[in-house]
Structure 1
Amino acid sequence: MQRGNLDDVAAFVAVSREGSFTKAAAKLGVSQSALSQTIRHLEARLGVRLLMRTTRSVSPTEAGDRLLRVAGPRFEEIESELAAITELRQTPAGTVRITATEFAIDTILVPRLAPVLRRNPDVKVEFIVDYGLTNIVAERYDAGVRSGEQVAKDMIAVRIGPDMRMAVVGAPAYLKLRGEPRKPQDLLEHSCINLRLPTHGGSLYAWEFEKGSRELKVRVEGQVTCNGTAQMLNAALAGLGLAYVPQGMAEPHVAARRLVRVLTDWCQPYSGYHIFYPSRRQSSAAFNLVVGALRYRP
């Protein structure tokens, strides 16, 4: 399509959205008569009427409405991308909304971003704790943080941490009373602290284990159910049962002998945290700054 044709379609979109030749002409910086002539030429070239004109208003015809539905969003996307490209040359500013687990926020996001935020007072970051594998596009988040295996294939994913392990831990007093599990199936005889996920109808998270070629998922039972790993860990410290939490969260308490780790050989490494975002997103300067600061550098 010739450049002039695109200009004509852009003029039509402007008139349709403003509902007025006068307002659209002012927005486009042209005269009302020139804009009217542009629309007439477009209608003549297409062989259909695109706009219904009255003394009080202008509205799309059926053909015009179809063109508006197709062309309108594309012009919006082009305008948005041009604005974002311009922003890349400017001082980073704005709010970046990230959804992640408490552990990821506490151990990676806050420590890495603290010096960056101190140097860039116009950049703001909003952390939203979430265990539910939320659709970040639908919920209008800028990015999410998950382990590599949980990131959808149509997203850009940037590693922000090393490989991780999970840990099954319990208080010494609890294990003295109930004994240590030797294999994942033994957990069915124990009181375990569950994690309830908001997705899938609020189901309980199945503990995942791997040893050699064997993979197991165990749905445990117990008196306590939480919706966050920090609360699970506190319940384990209180002697209320076994908890399944990130190894890094449990390590200080294991080292201080407040907790004992069990089933270690069944908790194998898995891909660590990644920040992910839509692949078609044109990132702002503030967003690029955040991702660059979080990028994992072994």
Structure 2
Amino acid sequence: MQVEKTRQAKMRDLIGQVIEKLLLFCAIVSILVVFLIIAFIFAQGWPVIQKYGVSHFLFNLEWRPLADPVQFGLLPMIAGSFAVTFGALLIAVPLGICCAIFLAEFAPQWAAKRIRPGVELLAGIPSVIYGFWALMTLVPFIMQNFGGRGLSILAGSLVLGIMALPFIINIAEDAIRSVPREYKEGSLALGATHWQTVRYVVLPAARSGILAAIILGMALTLGETMAVILVAGNAPVIPDSVLDVVRTLTAHIALEMGYATGEHSQALFVAGMVLFIVIMFLNSIALAIYKRSGAN
């Protein structure tokens, strides 16, 4: 009997070691895939950067890949990406966090059971459906009530804000629910109201999860393509107002990669490089904010 137990223990240890090595292998493969993608993008875009210089791409206002001389200015697309992204965050972050607070702290059970499936349904709708809906409803509404062509930063921000809502709500709600119950009970025992407890105890304790929700929403809006193509207008120009047409970096790559060749194709890889660097920069800012809030 003792020999059989020893054999079973050795088998369990062996299986555990195999699973551990397998998980390590999967993690290494995932990291390698990321680095390979980065290396491929930079290898494709670097030759044209060496030829024209970084300033030609970042500070040039014109995109004319078929002209003579060629112009590969990405500044309008960079400005468009920032405009649509931060417009979407201005819409999605307050609504998403308020909805998460309501679901986690104030909603009756019957209401929460009906709201959560609706939020999850929003996350499952394809982006092209959002874009088509916005093209048929939001764009005419903006054109009739605010002027312009309807295809604009405002339309793109609205549709992307709606798309980011379920992700921000779910992650922020989980962060709020993960706050230890003792924190809330201690605050209530000291005489604080429910809202004061949420505002001064729960939200500061859940700030790292809420920040993660904002980062995810930011990444979603920066990387979205189809919905933006349908409602933003796709003109490579610097916008003057929220009612102007705009083209984002993702839409720019998607629209032109199908027929681009030679330096034109390489310049689109440079747009991918810029998008990657922008995302890394924004994530670094978010991380710095998180560390500063943790220090305080």
Checklist entry - In terms of FRET efficiency 1/(1 + (r/R0)^6) of positions 153 and 241 (r between Cβ atoms, R0 = 25 Å, to 0.05), which of structures 1, 2 is highest? => result 2
Next on the checklist: Computing FRET efficiency 1/(1 + (r/R0)^6) of positions 169 and 249 (r between Cβ atoms, R0 = 25 Å, to 0.05) for each of 1, 2, which one ends up highest?
Outcome noted: 1
Checklist entry - The value -11500 for helix-only ellipticity at 222 nm (-39500 (n - 2.57) for each DSSP H run of 4 or more, over all residues; to 500) was derived from one model only; which of 1, 2 is it? => result 1
Checklist entry - Can you tell which of 1, 2 yields 57, 21, 15 when semi-axes √(5λ) of the Cα gyration tensor in Å is derived from it? => result 1
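Laboratory data are not the source of any read-out in this text; all were calculated from the coordinates shown. Being a predicted model, the structure only gives us computed values, none of them experimental. Cβ atoms are built from the backbone, for glycine too; each structure is taken alone.
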